[in-house]
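Only the coordinates and a few stated rules stand behind these numbers; no lab work does. Worth saying up front: this structure is predicted, and the values here are computed from it rather than measured.
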Structure P
Amino acid sequence: MELETIAHRLAELGHPARLETFRLLVRAGHGGLPVKDIQAHLGIPQSTLSHHLAHLMAAGLISQTREGRVLRCRVEFGAIKEVLDFLLRDCCAGVGIPAGIATSLPG
């Protein structure tokens, strides 16, 4: 299950508009940004932004809260930490040689 979750999160970040949105929210920090501010920063139509925000929320990368008439988006920092931890988990651990692969050097 973990592999599929991480792959889904990475796939959603693979779209330029979603990656740009996510990075903007990372820069905003834990307080996040109202949707109208995200739209102003990125200069994309509201309907397009809503579509991309829905994808990021479905992947668990961001959350939204309503504050009166304001819809605020925040990064789920725990989710992106899970992605980074997964990617770096086996860093520098070495790679074994699969069975059936010749190990002698030519010559």
Structure Q
Amino acid sequence: MKLKFLAVFVFVAAASLRLSSDKKFAYLNFTGLKDISKISYILTYDTNRGQKGLEGGIKLKKTSRSSRKQVLGTCSSGKCVYHQGIKNIELTTTFVNKNGTKTTTTTRVP
């Protein structure tokens, strides 16, 4: 009697969030993107002057990972003003599969 084995690999899209040590930048990493066609994300956080945030999106072509470096502040003409007192950071990511299915995840950094 011969036994047959079938290996099934499931690629699960995931988002991770990391802050720079000076809290001037947020590093967003997206993995498991083999079957993902589009990513949209919302990054929100509290500052000394209230809640701030930003939105972004990525259209993907044959990649399994992607990353973004986001400024936590505002920039104009090459000069940046960084937000102060950053805390309660939340990244909400929506992954759109190539067949149109959407999955939303939330990642937090206190």
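Annotations for the structure displayed:
- Answer label among P, Q for the case where helix-only ellipticity at 222 nm (-39500 (n - 2.57) for each DSSP H run of 4 or more, over all residues; to 500), calculated from the coordinates, equals -16500: P
- Label whose coordinates, when Rg and Dmax of the Cα atoms in Å is calculated, return 17.6, 73 (choices P, Q): Q
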